[in-house]
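S.K.: Before anything else, here is the set of structures, which you'll find just below.
We did not get these values from a lab; they are worked out from the coordinates using the rules stated. Treat the numbers as computed from the prediction; the structure is a model and nothing was measured. Cβ atoms are built from the backbone, for glycine too; each structure is taken alone.
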Structure I
């Protein structure tokens, strides 16, 4: 018999809910079997803590007595450019934005980035103030032409993350076949298959555990960097038609979600600025998604293991890294990746991850605790994501 979100929330509120992380549920099902476990388990929590470049924040800044129209003008925060083509007091800061003055190295590549949009966001979440500089063209209702002041979250009417693309459902393993090192958003790739980098929590990763988006959709409540956040829309580059294994998990980068959450609830324990030499600045974001165990099929999905998940190995030195075509060198499991070495083109290649499995585990456990204590209720999504396979129980 299928469970409903309403029934599960009732158990959360009564303190009777049974929750496991996506790591723990694997052993539970092996011990009890699917039919017994589906009767006992209500929620499985997932987690990831990874650099997510397609992130940023909206701010609505309180106006002084003499007001200025930022919209159509310019704004910077600690020297980092913000998009000001909105209303009089709204700006958007992208995580990867950098000051125009950032140094370049002798090869013309981006240099050692010291500060960018992600750092602005982290500083504000940490309770620090940043320097706002702005300019407008002046109108009768907004006569001020320039503005300069230090501001923090208390000086804003609103401050929220809005991340257009987070939580990739699988991602490439990056390698370099060329004769020289290259600097990428996947880190420094050594020449001649000197290393391999990947970026996914594997069996803990949220979208791997609901591969057909049966319980994750627009309106799903998530844990976002310490706050209660929501899935606002399909993420940019959402690709539900990616080729899949028999267990339903995609073999290349596939689904994504756009996330939104109140920055005032966030903490720097769960949100951190990151700098990649030769590439730039990005933001590491903690995301935890609860998966309601509505039926046997969804329970089977959350039992996926690293040995059952495969990622494409892609040469980043020449081809666009799509995970398909000429650039794809093969596939490896996440179990192999986490072992520290993979075998590609008759060569043992050391691996490293930009997604912290230890912190992903911490996110999943923290979300589990919030649910057990009655501090986090589940939501029924209001609309499915593209590619959702809505089966019995998914929308009841």
Structure II
């Protein structure tokens, strides 16, 4: 998949401004000339925070719905920190859980601004961790590009600024952070995350019960890794959010498509240094085409911007790839996975969309939001070696289903 990103012509029918097209190339050039592209590797970690007391049930949910399994746990002065792994070359999943119900940091303060996010005040996708060959040099380069970093003593949670992880400030456009580490993600004790602690026998038994259930159903062997993560943002900030992410990563802008039925666009960024996206998942940004204050003239659907108005700029869903193939029961693997999970009372927003017959295609579905992380889980099966990233009709159907479930009713406004 390695190629010259300077000559790459993005996919899709979404028209970008001259500003975007000019600075996209300038960012690529600056990353190369500054040495940033030579320093950065793959995404090696995904970080999610939940409310106090929610870590164990959330991990149980992850055991049922994803390939991630608990590995080790640590505690620092403010948080319990849980590390989960899937395959060795896929990103680790790090779950943060505040120790005190009254804990407050910038994540909580952001959540409290939005009516539906405030119901789980600490729950939020935090951001990705990139591996780098040299942390000080990476920060030096990015700070020269006006990227702000947390420093020790400046954050309520020391996880964001220590000897082993350096995180940026939350983005003004996405509210996501990006972290960097030059340390391996396998020697967890060396990361000095805090004091090591063990789960109780009862807690381990709960996780093992969920693990055994999905193994018996034949579900866990069909779930591979994270295909992509999708953040929802405001209409007018789409290009800025993409350019900011390109500035801070080694990704390239793959392309963007209008989803006319939902008055939105889907914008995909990928790591050109990997053959398998699951080794460094694609980063997707979704935004309205018409901002809400103008849309009152047009009365077009706007589930994407309604989500941002109700939950804030944030990660909307994490997609997991299902192994392509026909299940012995006579249906596609993704249909089997969804059917078996539904028997376990896992709620889904609609039916599986997409056709996988004799030609390359996609089948996809959204779960309902996790009541612990507020994240939707997507399952995606790429049938017959489908090479694209999505289909317009699938995205429109998924967006509509999510929008119907994310409404906020107040006064005479229903969005």
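S.K.: For mean count of other Cβ atoms within 10 Å over residues 52-59, which of the structures I, II scores highest?
M.R.: Once mean count of other Cβ atoms within 10 Å over residues 52-59 is tallied for I, II, the winner is I.
S.K.: Can you tell which of I, II yields 0.50 when FRET efficiency 1/(1 + (r/R0)^6) of positions 36 and 252 (r between Cβ atoms, R0 = 35 Å, to 0.05) is derived from it?
M.R.: Label of the originating structure: I.
S.K.: As an exercise: relative contact order in percent (Cα under 8 Å, 6 or more apart), calculated from one structure in I, II, equals 25. Which structure is it?
M.R.: So the calculation was done on I.
S.K.: Have a look at I, II and say which one yields -4500 for helix-only ellipticity at 222 nm (-39500 (n - 2.57) for each DSSP H run of 4 or more, over all residues; to 500), as calculated.
M.R.: This figure was derived from I.
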